[in-house]
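Bear in mind these aren't lab numbers, they're just calculated from the coordinates by the rules spelled out. For clarity, every value in this text was computed on a predicted model and none was experimentally measured. Cβ atoms are built from the backbone, for glycine too; each structure is taken alone.
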Structure P
Amino acid sequence: MSRQPSGVPGACFLACAPTGDAVAVGGHEAVRVLRAGSAGTQSIPIAGVCHTVHWSSSGLRVLCVDDASASVVDAGGRTLWAGDVPGPGHLVAAFTPDGGALVTVDADIAQVIAWPLGVD
């Protein structure tokens, strides 16, 4: 067993890197990438609360929500998408396997919506 402090207040989501050498931990206003061994950690400041994290061949994707909006950032903290969504605190969302889109469910109108992310 291996233990390492996350350093993330209110840690509530995590995702393992496909390579198996890192874990991303998301919480209140922060995401940290913890790497195995002496490779260290990386901090990604976010606005609001981490709602989910996803690692794909496109890299790390973090969905952040606050009282009125949501955003997706990458491992470098670059905003890939931002928008107003109904009830962001109760948002049901997932990323596509390739990390190229955020998919949400709008329960009020019974629709699934795919939001393309601004990726290279």
Structure Q
Amino acid sequence: MPERNVDKIKRLERELAGCRREAEEAKRLREKVTAANQEIASQREIARKARKGVHEVVQSCDALCIAVGLKLGVQVGPEAWELDLPMPQVAELLGKYRLMASEAPEAGGFRLRVEKRGSTDGESV
């Protein structure tokens, strides 16, 4: 028996309502994906800046080690210096001592000062 027009209209209206719900759900999901992608982009930028900062710190440490090696090391060749240092116990040293830095224009750079923890002189870095 053929479907009556009234029944067909009701069936199509139900299908249309279902499609509208699916479209609304798809829109909500697209918005969530867009928000997630924006958050990912933001976190990537934060990570990029952190990596850049780490790279700058490493370069600063390398430059400081080069300066110390040139100043205190033993020349072992026409353009080579060596300086033997013990491996530092990081946690122990940081627990016992603090490092302060200040400008030293007369030295053409800066002055490092190491103090036993508990002292109040200087400016901690």
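Among candidates P, Q, the computation of helix-only ellipticity at 222 nm (-39500 (n - 2.57) for each DSSP H run of 4 or more, over all residues; to 500) that gave 0 used structure P. For the set P, Q, ranking by relative contact order in percent (Cα under 8 Å, 6 or more apart) places P highest.
Of structures P, Q, the largest value of mean projected area of the Cα convex hull in nm², for residues 25-72 alone belongs to P. When semi-axes √(5λ) of the Cα gyration tensor in Å is computed for each of P, Q, the one that comes out at 25, 15, 12 is P. Could you tell me which structure in P, Q was used to calculate FRET efficiency 1/(1 + (r/R0)^6) of positions 33 and 105 (r between Cβ atoms, R0 = 35 Å, to 0.05) as 0.05? This value belongs to structure Q.
Given 5.0 as the derived value for distance in nm of label points 7 Å out along Cα→Cβ at positions 17 and 49, which of the supplied structures P, Q does it correspond to? Derived from the structure labelled Q.
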